[in-house]
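Quick heads-up: structures coming right below.
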Structure P
Amino acid sequence: MQDIVQTLCALAGVRHAGIYKNSELISSNFPETNTAAMTNSSHVVSQIFSALESVNKSHNELYFGIESGYLAAFKLQEGHVALLLTDKKINVPMISMAIKAASQTIKQQAKEAREEQDRLIALSEPSTVIESDQDTVPVEESLRPIFDRYTRLLATYLGPAASVIVDDAIDEWKKTYQQTPNNLPYLVAILGEELETEKERQQFSAKAAIV
């Protein structure tokens, strides 16, 4: 998590950043004098995000004007919240892109942690049969260019994390569907679930459908 904080603070105009979950500090570079206030703020913005979600609003970022700039709050994956203290002049699109990449990193880390936990549980049960990765059906090479195009399209929304997301989605897709061009819309739907808004999902689906 500290790597995410450092990456966010490397953006122009971002002075400090913190990652929270359930109103508990996970990682930050806030001065000690601000730590308690920022933790309280994370609790308030979590409540705001929950209230917006309850009325089907898709707002995942909030900006509060303060004397020296902004307090920016972002809803991340796995119940995390990011708080940033910024200057008045900031590159909002760049910050949004970095936040999306951070959110996907958190999701991937949580997924890996769950998989490791499941693996340890399986190893602790001698009667459990563990499937070998060698039994996985290889991806048809004729579909590789299409997968690469999906990765490029998704990268415009999620940045460098897109390649990892596409690989994971392909693995999930193969468990249910045969690897044929006719079944590609199901893969597109799986990828669309990674996007935060319905507008982004519709845009991605439309672009992916173009041959």
Structure Q
Amino acid sequence: MSITLILVIITSGISYYAFNNYSLMDKLILNPYRVSKYNEYYRFVTSGFVHADFGHLIFNMLSLWFVGESIERLFSMLFGPSGTIYYLFLYIVGIIVSDIPTFLKHRNNSKYNSLGASGGVSAVLFATILYAPLMTVSLYFFIQMPGFIFGLLFLGYSLYEAKRGTSYVNHSAHMYGALFGMIFMAVVYPPAVPGFFEQILSWRLF
């Protein structure tokens, strides 16, 4: 069984249980005020294993499953037995890093909460895009485009919505998770950077 599938199963199980258990949800969700006041730093990790509803959960887990297994195999090829550690580090630390700006912004707001695996999923997706920018990304199963074009649109939209600040979705977590994923891939596998530009320069629309 792949690490990606294990992550999907664990996250789905915890999220489903928390849907019907407010006490558990309250303990796991990222509340920056409680982290700051009570040093509950574990919430940076646990918040990535709970979701707001079934739609939120299904979207994140499908996205992780679609792209996670491919980069898991890639890391096994590049780093051998250590590939699993690299992959888990990318995903878990992606969740943590993506929430740091949210924590800094809302650490004095006791009513603000954030949850979901989006930061980790974005990290995995954008690490993959840096390595294979011409891979096909599908939106809603029928709109297809190269990964680097999707990445530009995704980052632009996330930045726009984060600046607006009118949505319940934590768009800054998406953006910082994505940036972390690209930086991580560039650090652990430097040839990915020149390879990224070589592949983009070879791309033709028609």
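Tabulated data
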{"read-out": "Structure responsible for 29.4, with mean count of other Cβ atoms within 10 Å over residues 115-122 calculated and labels P, Q on offer", "value": "Q"}
{"read-out": "helix-only ellipticity at 222 nm (-39500 (n - 2.57) for each DSSP H run of 4 or more, over all residues; to 500) from the coordinates reads -18000; which among P, Q", "value": "P"}
{"read-out": "Structure with the greatest value (metric distance in nm of label points 7 Å out along Cα→Cβ at positions 147 and 195, set P, Q)", "value": "P"}
{"read-out": "Ranking P, Q by relative contact order in percent (Cα under 8 Å, 6 or more apart), the structure that comes out highest", "value": "Q"}
{"read-out": "Structure with the greatest value (metric Rg/Rh (Cα atoms, Kirkwood Rh), set P, Q)", "value": "P"}
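Taken together, the values in this text are just the output of simple stated rules run on the coordinates, not laboratory data. Keep in mind the model is a prediction, meaning the values are calculated, not measured. Cβ atoms are built from the backbone, for glycine too; each structure is taken alone.
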